Structure 1
Amino acid sequence: MSIEIAPAALLPLALVLGLLIGSFLNVVIHRVPAGLSIVHPPSHCPRCESKIAPWDNVPVLSYLLLRGRCRRCGVPISLRYPAVELVTGLVFLAIAWRFGASLWTIVFCLFAAALIAAAMIDADHQIIPDEISLGGLVTALLLVPIVQWRSGGDYLGALVRSGIGAIVGAGVLWGVAFLHARVAVAMGRRFEHWPGEGVALPRPSEADYWLWFPGLGLGDVKLLAMIGAVLGPIGVLDSILASSLVGLVLGGLQAVLRGGVGFPFGFAPAIAVGAIVTLFLPQLWLLRIFG
């Protein structure tokens with residue numbers, strides 16, 4: 001199903017909307033991990049706590065005009081803020097170019113926004129809030145079948161596809177983590193935070209045996225469930241393969257920058273990049289390469 005928008009207006013509209021959503025994502029990225037409200041108080045400088053005027057809160061442009069500093073106290077503003085805004089705007093622009101004026105463009109823009117927020121939060125805190133992963137999963141299970149139906153497809157078939165995709169996405173990563181944990185135990189390996197000094201290894205009768213793994217949080221599992229609900233079972237498999245390749249690159253860069261390996265880092269940035277790349281390419285693209 002298409003949306004009535006003049007072709008010449010679609011791409012600029014998508015870019016502007018993406019910049020604005022990117023500004024909102026900066027609020028989400030900063031406040032959600034801290035358990036703060038995303039609507040109150042209004043945006044303010046973290047140092048002098050002065051309220052940011054609307055004309056100082058224009059995505060990217062205000063940062064350039066203010067030369068990256070607070071108007072009141074002059075404290076530097078992190079380059080991350082305009083970077084998140086610009087990346088979100090460009091991703092929205094690319095989605096609108098690829099999928100046109102359709103309901104799918106709206107769904108995929110929401111999908112990309114959730115991935116960007118999850119990636120940045122995980123990069124900072126090594127957590128992925130349930131509000132994003134599970135909230136995105138529920139939203140996808142509701143929206144994707146409806147959009148498929150409105151686009152002339154089969155509602156029930158789309159619902160089944162999204163459900164299977166969620167199961168495959170979560171199941172594959174959970175299975176790898178579970179197997180890794182069992183092999184690590186069999187080999188007598190210990191990790192800094194698993195199970196922890198003085199903490200006994202979990203037994204099969206305990207929930208931690210099934211849900212607590214070295215080097216992986218359940219946030220990644222939930223995020224892949226959301227991705228599977230949007231991209232389906234084949235799409236999420238491609239995303240996992242792409243994420244693994246991106247993760248190797250990011251892990252290698254971190255090792256070079258930190259001068260060694262073994263430092264913890266969030267995997268959501270790699271997952272987000274892999275999923276967004278998969279969104280633009282034919283399904284099975286990586287499976288064909290490695291098949």
Structure 2
Amino acid sequence: MTTPTVPTGVPPTDPAERVGTRVDGVDVLGALSPSRAGDFMTCPLLYRFRTIDRLPEPPSVDAVRGTVVHKVLEDLFDLPAAERTPERADAMVVPAWQAVLEAEPALASLFPDPDEGAAIGSWLVSCRSVLARYFTLEDPRRLEPAERELYVEALTDTKLLLRGVIDRVDIAPDGAIRIVDYKSGSSPGETYEGKALFQLKFYALVLWRMRGVIPKRLQLIYLANAEILTYDPDEHDLLATERKVQAVWEAVRRAHETGDWLPSPGPLCKWCSHQALCPAYGGTPPPLPVPVTREEQQAPPE
């Protein structure tokens with residue numbers, strides 16, 4: 001029997017895991033972020049590969065472009081309002097890329113020789129183009145976000161820890177809260193809007209549990225085609241989201257107990273890094289790692 005080939009690259013990262021802290025003094029059932037919940041709803045086997053096996057994935061120029069653009073938009077609000085201009089954002093792209101590369105040196109493999117300089121230059125131009133579209137949607141000189149890259153977490157009544165990192169939180173003078181998320185891709189069609197909004201409803205649920213206030217507006221800013229998707233949640237929406245998240249976790253728990261991490265073939269498979277290991281494509285997953293304790297599951301990566 002041959003040993004399955006594990007993809008090369010970098011381990012998948014979840015911002016909530018990267019900045020989360022161990023929960024002390026509470027018997028926590030488990031932890032879930034919108035990214036990991038989305039993985040399981042897309043494909044339970046993908047959830048296993050990313051969360052349990054921690055299989056590396058080749059870096060993507062599109063994903064890293066999004067990381068660089070997010071960093072520029074976060075750092076832009078450190079500047080005085082009058083300096084938050086397209087020209088200043090343009091100048092911040094290279095330092096942002098250098099900071100991302102310093103944090104994850106493996107990303108240098110995105111641009112192999114011999115044409116590295118030209119490839120990076122073209123890619124940086126694409127980052128600047130995405131950023132330029134942002135200024136057609138908002139004027140950052142007129143905004144003063146209350147929070148940026150805000151880590152949030154809350155325990156449900158069932159002791160499930162919900163956690164995530166919100167790109168931006170705006171608070172109006174009357175106390176109304178707006179949750180904002182930047183997307184470097186294009187807006188989805190109507191069929192997929194619900195899936196896109198799940199992430200922000202998840203954040204809204206956690207923020208509601210933390211602060212006792214239901215966010216007034218959820219806002220997705222799609223930079224590839226310069227569109228904004230908004231939604232105004234209510235208590236019914238957030239309670240339904242909580243039930244959905246709990247159901248996802250129960251399904252995760254059953255998969256842990258049975259070892260049945262079933263693939264869910266679909267259109268997104270063509271972008272999956274793990275097709276060679278997927279039974280739906282004739283592959284064999286690697287043996288499951290030794291089970292970890294609940295405390296180890298909750299601890300952030302070193």
Structure 3
Amino acid sequence: MFKEIKSIPLAIFMSRLGHEPVRRCGDKLWYKSPLRQEHTPSFKVETTFNCWYDFGLGKGGNIIDLAAELYHSTDLSHLMRCIADSCPVPSVQTVASSFAPRHSAPSFEDIRVVPLESHALVAYLQERGIPPEISKAHCQQMHYSCRGKQYYSVAFANESDGCEIRNRYFKGCISPKDISIRRIRDGPSTECAVFEGFIDYLSALTLGITGADAIILNSVSNVNKAIPYLRDYNTIHCYLDNDVAGKTALTQLTERFGTKVFDRSTLYSGCNDLNEYLTTSFTNNQNLQL
């Protein structure tokens with residue numbers, strides 16, 4: 001039974017969690033690490049051996065090892081169920097359900113959401129170019145426990161009452177995973193901007209480049225969830241990543257909405273995403289002032 005869980009392709013597991021490869025080199029897939037925040041992909045999955053390695057952390061292993069890092073747990077039965085929840089394959093569900101639940105624990109417990117006030121979290125977003133007045137207006141602060149330890153992160157709510165959570169050391173979500181919608185007024189709007197993640201959305205607000213409604217995908221795998229909401233707009237501005245996953249999402253939207261879609265990634269050509277453009281511009285401006 002353990003072997004059956006271990007045989008689940010890591011690429012499928014990663015995709016179900018909302019992570020798509022940035023590039024492929026033979027049997028090697030390169031991702032932005034799901035375990036931390038980074039701009040340059042340094043998380044490798046070898047499809048032949050079905051194993052992973054995070055060069056930034058110096059850690060690697062099989063799917064169980066990855067789940068242990070993602071869910072901060074060493075409880076095998078709990079990890080098996082977490083993997084099964086992400087990969088709804090009948091045989092996998094059967095295997096996971098056969099483990100005794102007596103040692104199970106939810107990934108996150110004692111969740112409490114408050115206004116964003118932590119100096120450490122505000123400073124983390126400032127390092128990414130987001131000023132306090134924008135981060136505090138559009139984000140919250142989430143406190144939670146995991147395996148008896150206390151944590152706190154920046155929280156950004158989605159449309160299903162889940163949250164994207166970030167801090168300097170962790171990138172994840174409180175399920176369910178879904179898109180986030182932010183409207184600039186109560187009435188209808190003719191324009192909408194589409195972002196891959198909420199950090200890019202905050203970057204756009206910082207740069208003052210969008211006065212439209214916004215849909216934040218929170219993963220390019222959520223493109224289809226955004227389509228029903230995009231139908232009512234005359235203009236769709238896409239601020240997606242300059243990588244394979246971002247271009248694929250752009251193609252999906254263009255095929256669906258045609259000339260309504262405008263690729264705005266040319267603004268940050270040479271950068272992977274809008275936030276990298278923001279932080280690079282900020283650094284360059286500081287250097288010029290010096």
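Coordinate-derived values only; no laboratory data. Model, not experiment: these values are computed from the prediction. Cβ atoms are built from the backbone, for glycine too; each structure is taken alone.
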Among 1, 2, 3, structure where relative contact order in percent (Cα under 8 Å, 6 or more apart) as derived comes to 20:
1
helix-only ellipticity at 222 nm (-39500 (n - 2.57) for each DSSP H run of 4 or more, over all residues; to 500) gets -22500 when computed on, of labels 1, 2, 3, structure 1
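I have 18.1 for mean count of other Cβ atoms within 10 Å over residues 67-74, calculated from one of the structures 1, 2, 3. Which structure is it?
For mean count of other Cβ atoms within 10 Å over residues 67-74, the value 18.1 is produced by structure 3.
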